[in-house]
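Trainee: Quick heads-up: structures coming right below.
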Structure P
Amino acid sequence: MKGTMTRSITVALAGNPNAGKTTLFNAITGARQHVGNWPGVTVEKKEGVLHHGDLDVHVVDLPGTYSLTAYSVEEIIARNFIVDSVPDIVVDVVDASNLERNLYLAVQLLEMGVKVVMALNMIDVAEGRRIKIDQTTLSQLLQIPVISTNGKKRIGIDGLMDAAVATAESPQPAVIRRAFYYGTEVEEELSLIEEGLVKSGVTQESQSARWLAVKLLEGDEEIHKKIAEVSGRDGIFEQVDHSRRHLTDIFADPPEIIFTDARYGFIAGAIKQSVTTEPTDRVHLSETIDKVLTNRLIGPVILLVVLYGLYTFTFQGSEPLVKYFEAFFKWLGAAVTDIVPPGIVQSLVVSGIIDGVGGVLGFTPLIAFMFLAIAILEDTGYMARVAFMLDRVLRGFGLHGASLLALMVSGGLAGGCAVPGIMATRTLKEPKERLATILVAPLMNCGAKLPVYALLIGAFFPGQKAPMMFLLTLISWSMALTAGKIIRSTVLGGPSAPFVLELPPYRVPTVRGLLIHTWERTWMYVKKAGTVILAVSILIWAMMTFPALPEEKVKAFTDRDENLTGAFLGNPEAGAFFKSEKDLESFEKFRAKAPTASKQALEKKNSNFVALWRTLEELDKQEQDPGITITHSNLLDLAKAYDDYSKAKGVIAVELRTARLKNTIGGRVGVALEWVFKPIGFDWRTNVALVGGFAAKEVVVSTLGTAYSLGEIDPNESLSLAERLKGEPDWNPLMAFTLILFVMMYAPCFVTLVVIKRESGKWRWAIFAAVYTTVLAYCVALVVHSVGSFLELGTS
């Protein structure tokens, strides 16, 4: 009969100097220890053995160290033992009376991905200083066991070893703390370095690619030496050098400072939630500011004021530039119309490209101002406080505190993107909470929706731009939280796990960093307009151009137009003024350009044309204000006749362009969907725009631009899309607001759906997201349109 082998595990004791680690080591091992030196150095090495149940526990007392950054011999020894010898469990001994300082080592251990149990030592000293630590909360926040101990009195020793053995033998792997989210720019650079490490086969079971990437970006010489021995290292080092320079340019600090700030931010959040103490006179400046900005009563009010200020800054600051951009694309469209002969090429360039892509690029200044405002909030540290305050709200809706990060990245303050937001949910460890956050993230006001908002708000709510964006932010959050509550109460039921938020110190942002942030994000928007949106705009143009209306149907409209013109010229007074159709065409062209012509240019034109044009202008003003007296009375009868003729001609042109568009592929799709969207007030052209929005939400603007520029009544009259929509009889503030809400909520763009599938692992969740958001959008739009129509709100 074979004897059974005694099982054994290795426990490493780590901790700050003077944390009571040696006393605790002696209490654990008793006389069963020996002392020597670590190989190659004179630093003392202590080891001991004890029996725990049927286990032999080998305990190694690591040198006292404040961190694992490998700046000192002690740090190098401690880290190399953990990395190379791979102990089964690390017991982190912390001084409970100096928890904030001691937690920095704990954070680094967690970030390495090793199994950790915390010994909350010297708890009696903490109590003597009137420091109360919520041990259960701290354990939940760090996601590791936390055991109170007192080495001198041998209190908690058995419980500590029980927890250490149980964690070491647990089949659950150690949690690599991806909760330390360093921000979009840093995470992108880490991902690039990780990719190179994985391709080079550097990573081992005890060394995650992420941890190595962090160490390389911090400039860790020990890790640099190890990677230098690997083939393919040059590409890794090149990426590291590029990433360090890039991040230093943005933040005006090297990466090691950025990482340190983030870790201390995490620690500050953990302390805030798990430690209470009597107030002292020595309070850090950031804590003093936080007493106001994160106050339960004052904080939310300040947040609302900041949000309102952000939108006021964005709209008022960008308005002059937006007008210049719109004027440029308007001029460009008119110039191409004059140069390129009428036909398919002119239509493609003007309607497909300039009106399509130009409609999106016209809002580039607004997007840039929005990104600048958000960059200021992020770089000052206030964005983290926003997350801290909203964390209290999220818990009431069944979401995790870490959901804040994903929702903010997705567009919590407008201007984000659901794709990185959904990827940021990797910081959530509880699968149901992560999935719920993924499903509600697309309801945020991402940057792709901003052009739609800007277009419709500018056209129909010109005097309430900031209040409208403020309202849309509140609606977006309300919808996301409501959806999250319903999802977490039904298909994804379960309790919420605790979360600690990072609270970095306040800092004054650098101008260089703000400009880099703004430029990079704005350039991504411009590139998207020049690639995805350009391609979709051309596709939409083709769908709304082909097939052409049959010739016999076109002839019917042409005959009506010719008969109308003949009848007008048959009028004796009109015939005396316009000798031929050519004169009539010349006047129509003159009338289109007269409003923008200079006085000198008008004087050079036919004086009769100028007089008739001025009479028509006065006639138009008189229709709006009957009290106005017309001075050019000798041409009044002719002007009235021409005005009637022009309006009748315009009706024929509208009917012709409508028939042409309805005959196209896009028109047929839009008409086929009318029975679905008619109850919420959308016509077939809006339906086509919404279908295009599945590719990218900005395409809604470009599609509307294409739809309303094709078949324009006067080819010489180039109007901005906002002006066109305001002139359409079916459009009004209620219609605009209904469309804004629908675009806010309906199905995520295709790229977002692909990311949802990738992050959730199943297409069914991507399909569910598309279906439930569209149903939600339709229901909200139906209620708003129905109530608004009944009460006649915004219908004129």
Structure Q
Amino acid sequence: MLHPKLKQALKDTQRRLFDEGKLLTVDQLKGYYAAFRTRFNIERLRSMDGETLLNTMHGRSQSNPNALTYWLEFKNDDEFPTRRFGGIAGGSALKFGVYQNATTGEWMVGQGTRPVEIVFDQALEIARSHRDQLLRGVALLEALPNAASDEAYAALQTALNEQMTTIALTAWGHKYLSLLFPDKLDEYHIEAYQRFHLVKVLHPNIPAAGSGRYIAAGHFVRIAQELDMPMNHLTTILNEMQGNPYHYWSVTGPDSRDPFASLVTERQSQIQDGFVAIRWEKLGDLSHLTHYKPAKDSLRQQMSELYPKSTSGEQQGVFNFVTGILHGDRLLVIEPSGRTVLGICEVIGRYQFVPPVGPHRLPVKWLSTEEWQLPHEERFAAVAREIRIYANQVEIERHILEGHFSQPFLLPDVLSSLPPARLVSPIVTHEPTKPAFRLTGLPGRIQSILERKGQVILYGPPGTGKTYWAELSACELSARQVFGKPFSDLTPDQQQGIFGTADSTVQLCSFHPAYGYEDFLEGYRPQLLSGQMTFVRQNGIFKQLCKRAREDANNNYYLIIDEINRGDIPRIFGELLTLLEKDKRGKSIMLPLSGEPFAVPANVFVIGTMNTADRSIALLDTALRRRFGFVELLPDPSQLGSVILKGIPLRAWLKQLNDRILDHVGRDARNLQIGHAYFLEGGQPLKDFAKFARILREDIIPLLEEYCYEDYEALEKILGSSLVDKHRQIIRQDLFEAGREEELAEAVLQPTPDLTTDEAVIAAEVEAEAALADVDVDDAEDNA
């Protein structure tokens, strides 16, 4: 029997989803099931052979939208909205056992995770084997009685393992059978999802992980019967209420009952402070770590050097705390000496480094502060460890549901004890060394143009890293000249002397429609003097920079003008259009406002950035174009490496997205592509799907809506019919709601089903799997 609170919540959610049109009616469900059976029932597949069978089972997705694999993974239209029946999208086409290469048309199989080309006859034999296994699976499910017992489902799982030797282990095989038997099987095609949702409904009898996809189905069947609703409604409602699976973790502290004892002597704040912290201060900021094996090995080495007595388990625990615990996970504060839970919280942000005390933190929302005992003992003495016993997970969810808050134990208010921000002074005097140096790559190209012309503009579509490369190049050039070493090797004080204060050698400004000559060179500004408003002549940013450069002729000075094309450039630059020329540096002219002589020193350089989505380079003032060198920056998907988020290979996906923009936006589409920098964080590819979703929703889609203004047909061709409803002329914003990440990932992939067969995607999948190997392994020394 369901917990009364859960039962009421499920019923309330069903009514709400019906009112919002998010649940299929019983008649609609019958129609979709009938459409699938008509096309792919086992008798029809049994009647096929040869090329017809192979193409019907496993034909290329995009060129063959009538293939079974396409219907199961990508089809999403009025005939059959496949994502309404549980998703299997993500990863490469290797998951189907055999697939047709999108580029060559050759048939491929996976050897481990690497594709191997095979001949037609070999591919046909695999299709025949798959068809025959499905036939045997259908027979077993037909023989399974309605409302079967747990023992009957356990026997079904055993029989399927024996008679569907390769397909019983696949998500696509489970989805095929669930569409034929919706009253006997659930629509969660991955075991982790089945068990997560059973934990969330506090089901006490959960099969062990790895037992199979079919053994747990009886539990969902009985829940649907108790609620008197179709299986499709139950899984849709559970997805809406409970979202995607998360993990459960324990965090233990260094001292007896209080996991935060010894962090500080005075603990002023309570749970409202909203964080959980661990020590290991010597490690410094670990935000650069990623959840991959090389990062884990690096941390192990660092901890072994700084903390020689640290155990392998503690090293694993710190790695888990920093990289393994994700937004949405549940975190238990555990007393190290036993199974006593001191509090449960939800992680609401990413790892933070807040020195000096208890510096490694996770922001959290507290869900329960009741003190209670876990029913089963787990090994906790390893800083942070995943809780894997299902009975413990059920008890965690029970306490969250019932929401017990006892007298809260105290947490230290470390923030209040932090010293004020340290003020640093810019460089005043020094004897700089000036070795000859040449930068390489794009900074080297920028350096060459600056030496030749004195100024350069980086231009290209949005998100191609124009500002990033401008800042990096200017800071690197100045650091190498002043200190003789890379910018990254400088101390914080030295870095601020280069970039970050009003007296730094690198300055930044941004043009906009209201920006004028008086802001850039000189002009009168209102100022209150002796109680009266008066106008005072002030020097603009460029004139100030030139003054400092003349006084410090041994060093170069750089001005970065971001969004240079958004200002009225002839008006802003005025006389500078003459003075900027390389051969006119040092020559003076009389400024009309102040009547002072003014010259641009030879040691002043200008780097501009220009977004071509706003204004083409061809529209710039001709005189200005002669005085600047230009570097075009286009999207570079290779910068996204092998990252795969929820089955979306970022590198290949971005390339195909831009290909569709080029095909459907119009004549200026080349300047309207989407840059790779949108999907970089700290210079590295995104690793968090939630951030990808926010960028897609808040940055990419509005940009594309602007490109395709009121042309929803073109927008649908770019983003796909799952994200864009061209008939209602809306974006499916509901897909971005919490708990619908899997649906969103499928919608993102829907326009490019052949992406899963691309060799680059498969190579990325192999690379990602190799890098992830071993990062979650708990060591034998964890309890040492």
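Trainee: If helix-only ellipticity at 222 nm (-39500 (n - 2.57) for each DSSP H run of 4 or more, over all residues; to 500) computes to -11000, which of P, Q did it come from?
Mentor: Numbers: P: -19500; Q: -11000.
The read-out was computed on structure Q.
Trainee: Continuing with the same structure: Have a look at P, Q and say which one yields 5.9 for distance in nm of label points 7 Å out along Cα→Cβ at positions 193 and 601, as calculated. Mind showing how you got there, number by number?
Mentor: Details: P: 5.9; Q: 6.4.
Of the structures listed, the value fits P.
Trainee: Additional query: Work out the source of 0.00 here, i.e. which of P, Q gives that when FRET efficiency 1/(1 + (r/R0)^6) of positions 377 and 481 (r between Cβ atoms, R0 = 25 Å, to 0.05) is computed. Provide the component values of the computation, followed by the final result.
Mentor: On the way: P: 0.75; Q: 0.00.
It was calculated from structure Q.
Trainee: Let me ask something additional. Upon calculation of percent of Cα pairs over 52 Å apart from the atomic coordinates, which of the structures P, Q produces 31? Working shown, then result.
Mentor: Numbers: P: 31; Q: 26.
For percent of Cα pairs over 52 Å apart, the value 31 is produced by structure P.
Trainee: Comparing mean count of other Cβ atoms within 10 Å over residues 49-56 across structures P, Q, which is largest?
Mentor: Numbers: P: 12.8; Q: 16.1.
Ranking P, Q on mean count of other Cβ atoms within 10 Å over residues 49-56, first place is Q.
Trainee: Just checking, which of P, Q has the largest value of distance in nm of label points 7 Å out along Cα→Cβ at positions 81 and 593?
Mentor: Values: P: 8.7; Q: 6.0.
Biggest value here belongs to P.
Trainee: FRET efficiency 1/(1 + (r/R0)^6) of positions 57 and 233 (r between Cβ atoms, R0 = 35 Å, to 0.05) was computed and gave 0.70; which structure, P, Q, did it come from? Each step should come with its number before you reach the end.
Mentor: Details: P: 0.35; Q: 0.70.
Source structure: Q.
None of the figures in this text is laboratory data; all of them are computed from the coordinates on show. Just so it is clear, the model here is predicted, and its values are computed rather than measured. Cβ atoms are built from the backbone, for glycine too; each structure is taken alone.
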